[in-house]
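Please treat every number below as a calculation from the coordinates, not as lab data. Keep in mind that this is a model prediction, so the values were computed, not measured. Cβ atoms are built from the backbone, for glycine too; each structure is taken alone.
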Structure 1
Amino acid sequence: MKSAVETLNPTRVRLTVEVPFEELKPSLDAAYKKINEQVSVPGFRKGKIPARVIDQRFGRGAVLEEAVNDALPKLYQSAVEEGELNPLGQPEVDITDLKDNELLAFTAEVDVRPEIEIPDFSGISVEVDATEVSDEDVDKAVEQLRERFASTSAVERAAAEGDVVKIDLEAKVDGEVLEDGVAEGVDYTIGSGELLDGIDDAVTGLEAGGEATFTSELKGGSAAGKEAEVKVTVQTVSARELPELDDEFAQLASEFDTLEELRGDSRKRLEQQKKNDQATQAQEKVLDELLGLAEIPVPEKLLEDEVQSRKHNLVNHQLGQMGLDLETYLKIQDKSEEDFEAELKEQAEKGIRTQFLLDEIVNKEQLNVSQEELTEHLMRRAQSSGMSPDQFAQAVVEGGQVPMLVGEVARGKALATVVEGATVKDTNGETVELDDEDETAETVEAESADAKSEEKDEKAEA
């Protein structure tokens, strides 16, 4: 077999392959055997029909077609290995010559990973938010905890902000009550903003048994995004009573004996949260700087597939679970379809470029993934997916997604290497020292691009 590689552009090549006919003998034998098992010819036992009879009865062309279909994937793979290529996705195969007992020739065009020159990232410098926690931050955290321990008691007066009302709701669109537009016995805290726009004004001033009607845009359900006439009836009005902020509250709401100890713990938690946010911010900003330094061409077909994959996931999974369609979602987000498509394309392109560049750093730095790192990453992914670690691990193995997870961890380590070499300062001008603990965390928008390249088996189809 002879093969040659022609570079069409930085992300696409054409393979030209010529195969002497004798190299097709194993595939020809397999073709005769397969046809033997599928047909019957009077005078011959099934499976024992001579090749010449098959040629006469069914045509030599049918045998050659079967043989070529069998041989092409293996021949293509051999040409890929000989050319030391990293193909992405399925090739476009064209048989250019097929001469019986002489020659098979074909071409295969396929996207490939581009060659990337890793930029010098030692000079990257970014600014992140400071991690200072103010007394006001602590006050807010303690107040939120206090709200969780509030009690309610029924009152005989008009409802006011902060009260809890038990209400019935009935929504109409175009004068018709919606099938999913009726709700009874809903508890709502006035001023919380957790229900429909306009409901606070409608129920404020109503006593038990009172009702009002207001107009609001529905946020979910069968008529999401549409204007509805909503009738609200107040069943009961209850006043919320907050516990006193003292040591007794600290003992009720926490493991601490004093309010001062509770406030101290809240401050520590807030500081850790801000440190985590700071680390994430540093990674994102360093990555953006790194991508800005590198020239990374993106295969058009891969980008197109990635955009469609993201759109499918959003429309059929995320929005579907919320009972929304794309048109309603865009209306709620106040976006045009053109803006939405442009954002998707930008996100997809960044994800692919990120994966290519970080994979190149993984190879250059020879970063390996240990079993412990993979297990820790699997535990995090399981938690975020709402599955148990065992369930998630089983789904990953059955779906053949272990290489994808390994890739995520390796890219996380590659990004950590870049961040480590960057200068990170906070808004106060102080140098930030980031911990190494989360270096195997998921990196960025590259998952589906990676999954796509992993799941393609790169076999040719005749």
Structure 2
Amino acid sequence: MADSSTSEELVGVLRSLVQQLAPGDKLPSSRELIDRHHVGPGTVSRAIAQLTAEGAVITRPGSGTYVAPRAVSTEIPIDTAWQTVTLADRSVDSRALSDSLGPAPDGAIRLDGGYLHPSLQPTRALSAALARAARRPDAWDRAPASGLTTLRTVFARTAGAGATADDVLVTASGQSGLSIAFRAIAGPGSPVLVESPTYPGALAAARAAGLSPVPVPIDQHGLRPDLLEEAFARSGARLLYCQPTYQNPTGTVLAADRRRRVVEVARTAGAFILEDDFARLLGHGASVPKPLLAEDRDGTVVYLTSLTKPAAPSLRIGALIARGPVLERLRAIRQVDDFFVPRPLQEAALELLGSPGWERHLRALAASLRQRSHGLVAALGKAQPDWVVTSPPDGGLHLWVGLPPDVDDTTVAAEAQRLGVVVSAGRRYFATEKPGSWLRFNFAAAADPAELSTAARRLAGI
């Protein structure tokens, strides 16, 4: 086993060894494992701790580690058929959250999903932040239901628009914030207006809350205020969900002359806007427009943001910003759900955001995302001239590619996967019938620009 072996690899080796031994047999000592597998004492300690937590081994201080007694299986099948009757039609449809093309082949280039590739994540800064946070004397105390005041202050400052810490509610990621907001603002059975196309996670969260998504088409300049006004009038909706900046999946930015108008239309309808500003820290170097929250003077906009996209998938920290009675509703639902976001994670987020490395990370990330998006646009233009590849977006993680009218996006996505490139079929981004065929590429999911070029060459075979 090489020096770079991880504790997970050692766990696998020890699991196999445990299966070969009898209950009560002693495992090799820590010193023997270190010498035999060329790993450090910390790696051995973590591996033994994991097997102990799983119940596979028992540690006896001063004696050693032993194989635990085997669990005796009753071999009696469990009959859960009654649950079908009891649960009735209260199902949660999560199919929009993932493509259903089956497992990707070995060596496939993953350009689906919505996160940064590990090579783009600030891993060292995250590890250091978590270590510093864990050393704080109150790191494991209960956190306030709304979140740490200092963290709420940072989120308020990032959003601008006169927001204060008192307007902020810390959430366990943006997806959690979506779920909270949909349940707080609209009752079951209510319509909710959404951009078309839109983020599938929002469609899933809205439907799980019992809401009915009503699509409002967008163009190259974002939501059309005239169609939005008509949609409010026809549906009676009191909530609009939108991503005005670097929209997922299209990368569209709501035009400056439409931003104020969208807020006015919602205000006139007596409706809320749930502004999902997931990509504020994912600009590619150009100036990022102010959020709709900046145009709001009476609490129309409920603002949602997150640290997950610009940092790492497991930094599950986000925030909702709202004013008026709706904020109390949001707080109540979040407190009932799980009381508070774990304090160590909030402390780690604070450490990360306050470190000099965070701003350096964002600058490097902007340059890398710009290089990747431009490179993928050029490569796809050569590989598939018939595909409609728009200009590189000014921010975000995604490229929205149109297919010829007679081509099915699911069929193309399946063929791409067969060729070793995983992309997202466009149909899952629409609340109702799709008006055409598209593919969505996450250019931030690749290991490097060279891998994006390789992916494009493979797609030339379709």
Structure 3
Amino acid sequence: MTGAATVDIAEVMGRRVIGPVRALAVSLCALVALLDGFDLQIIGLAAPAIASALHIPVAGLGAVFAAALAGLAVGGIGVAPLADRVGRKPVLVAAVVCFGVFTLATMTANSVPMLLVYRFATGLGLGTAVPCAVSLASEFVPARRRATTAGLLFAGFPFGGVLAGLLGSRVLPTAGWHGLFLVGGVAPLVLAVLVVLLLPESPIFLVARGAPVARIARVLAKVAPDLRVDAGTRFIGVQPRTGRAPVGRLFESGRRWSTLLLWAASFVAFGVLVVNSSWTPTLLAPLGLPVARTAVALAVFNAGSVLATAAGGWLITRFGARRVLPAAFALAAVGVAGVGLAAPSLAGVAALQVLIGLGLGCASSGIIGLSAVAYPTAIRSTGIGWALGIGRVGSFSGPLLVAALVAAAWAVPGVFGLLGGLCLVGGVAAAALRPMRAEADPVATPAVVEGAP
């Protein structure tokens, strides 16, 4: 292709085969999600040793866990939208460096207030990095594969937790908890260097931003080496960005109710997901299921979650969000509501945990995948950041709700029954979703919401 006066950037990025940058972008962004899951898991593994070092009870670390979750929410809601203004790559690099540096700094904490600050800052970086990574990777693949790609990327989160568990079993006995945080801090810094050196900015974002043709040409030389661009080339295929990208635009162009419904589904999915992981051992112990045996059930929960998270984006692309997400929430509702009744049977609890992992893994992944295609380029990071940020608010609020129920002496089956009811609420919200118009962006949003024709 030579000297074309007009280049359709959507057509270029939608080609089946382009340069190797596509695979590189998806791989590096997937590592960001993996490190997110890794970091959040290692603080749990290190908790007893940290509590001993600071001479506080393990229960006193509840605020430390909450600080990281609060940082995740603030990062997704308050900082990730910057990527729609200044670019995906610079915000991603800054966020990865942030959580790498403060993960390392955690090793030096000698008081609870210092630990709270470091964990909040770590969460801030993590909460910013993942939406940027999803936005960047999804703009390097054809529009029809954005939801699938976003879902696959988010599968790195539970996989990172699995990796942390495997590594922790080897590192903790030899290098202690400091060794885990050393790995968790150095790896992001290495990744940030790789992103700086190897990964270009999203061409779709540059066109929407109205970047100079020379800069777009330099990026396209890596993405599509056969494409020639000259100074007079005009780009089409994506709506130019107009002014800033405020959160208010998430509610324009017929998106108001769908955005709110998407947030409601995200709040429930991530809230119940974290409650199940954090509270299940404590809740089931008085019913005769020791923590060590509950850990086996949670292992199969994580395995189911990894599989379903990887498939969530593809499923909503193939069958539509309004079919897949309600079914996923319903599956989770059955599993969660049944756990309190199945104890102390390990086999029964484990079987129900598989349902929870499959249901909530698919729901959380599908929500992120839908966010990646529901909003146009100009507000894509804002849309993903807020959907994920609201989910992180759910992650923060869910454990507090269960703590209040336990303090009020609720029976364990009643607690799990209420959580199952919340899953049904999430399913109703997902079923009520309507297609969001993606303005001039080349995204077939109605097919993703309603189902492929």
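Kindly point out which one of 1, 2, 3 the value 76, 57, 55 was derived from, the read-out being Cα extents along the principal axes in Å. It was calculated from structure 2.
Just checking, which of 1, 2, 3 has the largest value of distance in nm of label points 7 Å out along Cα→Cβ at positions 44 and 388? Comparing 1, 2, 3, the top value of distance in nm of label points 7 Å out along Cα→Cβ at positions 44 and 388 belongs to 2. Each of 1, 2, 3 could give helix-only ellipticity at 222 nm (-39500 (n - 2.57) for each DSSP H run of 4 or more, over all residues; to 500), but the derived value -15000 comes from 1. Look at Rg/Rh (Cα atoms, Kirkwood Rh), for residues 20-203 alone for each of 1, 2, 3: the largest one is in 1.
Structures 1, 2, 3 were shown, and volume of the Cα convex hull per residue in Å³, for residues 228-307 alone at 206 was computed from 3.
A value of 1.06 was computed for Rg/Rh (Cα atoms, Kirkwood Rh), for residues 52-323 alone; which of 1, 2, 3 is the source structure? Clearly, the read-out refers to 2.
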